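In what follows, structures are represented as structure tokens.
Quick note: the coordinates plus some simple rules give every number you see, no bench work behind them. Fair warning: this is a prediction, and the values are worked out from it, not measured in the lab. Cβ atoms are built from the backbone, for glycine too; each structure is taken alone.
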Structure 1
Amino acid sequence: MTSVPIHAEVSRREPAGTVARELARRLQSAEPLNATLHWSQSALDAEAARIATLDPASPLYAMPLALKDNLVTTEEPTTCGSRILEGYVSPFTGTAVGRLRDAGALVACKANMDEFAMGSSTEHSAYGRVKHPLDPDRVPGGSSGGSAALVAAGVVPAALGSETGGSVRQPASFCGVVGVKPSYGRVSRYGLVAFGSSLDCISVFGRTVDDAARVLSVMSGLDPLDATTVDRPAMAVPSPLRDLRGLTVGLPTEYFPADLHPGVRAGLDRTIAAARELGAEIREVSLPYSRYAVPTYYIIAPAEAAANLARYDGVRYGPRRVGSEGDIRSLYRATRGAGFGAEVRRRILVGTYVLSAGYYDAYYRKAQAVRALIAQDFQRALGPGGVDLLLTPTTPTPAFKAGEKTEDPVAMYLADIFVCAISLAGLPAMSLPVGRDQGLPIGAQIIAPEFEEGRMLAAAGALERVLGAAEEVR
């Protein structure tokens, strides 16, 4: 596969048909990664013909984008990586994708993912695991691993994923690309298949900070079709800062444990040193309730998932499997039993349990109370008298080997230990590639106050300029 990013052609305003032909070649070359679920030459040609009618000055003119397969479109199936939605085609296109298309973006494909976005390695797809672009024996992270792998492999300059508890930032770190989660309510969720409704955010991968920022800017803003969007202007694309003078960056002590992987530690030390050299003030802070983020998340998210996935019953969506008894209960059991994979079934069971009579107060209500305390920690740290940004590792280790954690769900869940607290608090955060350890990418996480994506991205642009993402950190 060529190493020239496809946005090199885009930056010269090549005809959309030329971009589509090159894109098809790259998608074919990337097939060994198993990162795509749906794409076709006819769909690419139709996209090129549509873009040819647009103004070449459009913000994203002919910019190829991969879509995680839980973002609905009318042209290609939306399966969420699950057999229960096999062959399903939506009757509408979601708001975020529609806005990107109007701005000139060229939809390249639907990307592979953990089934219904439940996973941290993209090993839980019903259509096979995604392979890491640098080492096929390793995972690309998840649940948006297909999107991350396509950006890292140079197939597309940017891609959409979804974040519920770190599903863009974590694979961005593993694959060595930029991954940006906006504030909850910044981007419309209309057209995103729901997992955890109070957590879900359509998010962005980019080869560079600017690529990700441009995509996020276009799709942000109020949407009357989604009551959870906030009535604020669309995010403006920030210019990277020349330096970080006047900014105070906080280092949460809870995110730098003594047993942190030495490569991750070296990458963060390198990033901290770069921030100091750029003029930032570095200050230690504390987020004491972050230690409860993983158990809190894995009560709230499965509870919401159990409610959202109740609609997949063999009546309205996807294939229907008739049970042996021939009644409605048998239909539900047969369809859901065959259609859902092991991880989705596990989370439905956990979610149903914590919402059941006798356990709601003991688990779900208590988790919501702890969620409020986690949010208060961030508000104190990033509020008046606090710091401007927080800097942490994105993941506790570089990408792990396929199969290493599949038999131990708790070990897999702990891969999200540094990212899920931010999702619970609804804050913007991103992963920035800051080097490699023995060839494997290391990501640093930058966290900003609510709706301060511009500040976060501008600072990341300054760090990106001085940090070589492919340099060894130790």
Structure 2
Amino acid sequence: MFCLRISSVFILLCAMLVISCGFVDLHQVGLKVEPDKTDSLLPEQYSPVVLKFDTAMVKSDAEGILQISSDYGVMNGDRFWRGNDLYFVPVQGWAAGVRYTLSLLGTIRAVDGRDLRLEHFVSFYAINKNTPPVLQRHYPSTGASIGTNNVIFEFNFSRSMDIYSVESALTLDGISDKTFEWSDNDQILKVIPDKPLSPWILYRWNLNDSAKSIDGVPLPKSYSGFFTTDLDQILPVVTDVHPVLFENGCWYPTGADITTGLRHGQGIAVYFNKPMGENVLRSLRFEPSLSGRAEMLSENSIVYIFTRDPEPETTYTLIVSGDTRDAEGLRIGTDYRKNFTPDIPSLNVISFSAYDGSVLEFSPDNSIAVLNNLSAINQFSILVDPATGEIFFSIYFSLPFSTEEKLNNAQKITLVPFFPRTLSPVALQKVYWISDDRLFMSWEGLKTGDDEGANYYKLTIPGGRGGISPGSGFFMKEDLVIYLEAV
């Protein structure tokens, strides 16, 4: 009886096992991967990676373990299903010549409950398997000291490059305007800044790994470097300032000291210790102001050419701005100042002589008049011909007059009634030059005084730049007035 019971239980268990095998699939989930071989080549930029399952999968599980990476990092891509097949397409597309690795690591589930444990890796390429380009050398070298002028950057690559990707990937800090020049089958890039670099500055450059060869293979890494524009360590300074004279198309030093040696028609030369930049032509100014222009004498000197002579007996200050730069862009730093007083004589009247031999002498600046060595006055008694009302006198000037200036200047001298106001006008009768510096004049119509009072006439020799001038820019600083008493 006991044996019969055991047999019944065994038969029941076998029946249950047979029934269960009809509903549970004990086979492993099937998977095929494309690409399936190491170093396979995907033909296009957006060719998909495909995981093909033989049954429906829990999608989130399958999508979660799919990862593709390269030396540039993990790839971002779109994942989508077609039936039981999972597709991966990179958002930015595959890069030519780059080695990618597909990783499937973890456990995923089928919809029917079966598990699939994966530990699968496969490497592949896309578009081509060409060797990536490298930056073989560059100028300036990293850490180099260079100048600021005529700098040309150079980048030499191992392969012909896609010029637009390289130019977009290259940044030169502080250099915005530049020209690109390619040579040697697009393997050598020269970058030419439009302006000189700034002195004593650390410059950095970077070449991003987005730069590609002509067949689309990117650089394997980014490159960077730096250099300093401190090759020139000498600051510019003013070494000399002196008068120069223009003769036979050239400016020559006069040998005089600038402090008191600048004469009529001369310029001022300023010398520096090194070649200067173009802005040196705008660096000079004067106090009080003087008009003119600056020209280069040599690479390290300039000449300032005056529009007209400086004022006589006036102290000026020549100022070279501290912002003046040399050819490398280095500044002087502080203003250079030099005081000077031109050795340019004013036109003055030495003496005024009447027909009767009386002489009115003047100080060198015409500020004091001395009559016959007796008194300091600007009043002079002059003998009048009672019949004609004529007077005769001569004026002795400190500088000779040119021939063309003699007649023009004589007509600028005036004689008018001064007191009393009722006096009649007078007229110039005769004028001629006894010599280049002595003017003879006769006037008529003057009237002598009487017991009721003296008659005075005002003789004016005009000064200033619009007054009398012997030529070459000389002039009297101010009007000279002599009051003549008709006797």
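Quick notes on this structure:
- At a computed 8 (relative contact order in percent (Cα under 8 Å, 6 or more apart)), which of 1, 2: 2
- Which entry (1, 2) yields the derived value -10500 for helix-only ellipticity at 222 nm (-39500 (n - 2.57) for each DSSP H run of 4 or more, over all residues; to 500): 1
- For the structures shown (1, 2), distance in nm of label points 7 Å out along Cα→Cβ at positions 122 and 394 is largest in 2.
- Answer label among 1, 2 for the case where Rg/Rh (Cα atoms, Kirkwood Rh), for residues 98-145 alone, calculated from the coordinates, equals 1.12: 1
- Source structure (of 1, 2) for P(r) over Cα pairs in 10 Å bins from 0, in percent, for residues 170-305 alone, computed value 9, 27, 20, 15, 14, 9, 5, 0: 2
- For P(r) over Cα pairs in 20 Å bins from 0, in percent computed as 26, 60, 14, 0, the structure of 1, 2 it came from: 1
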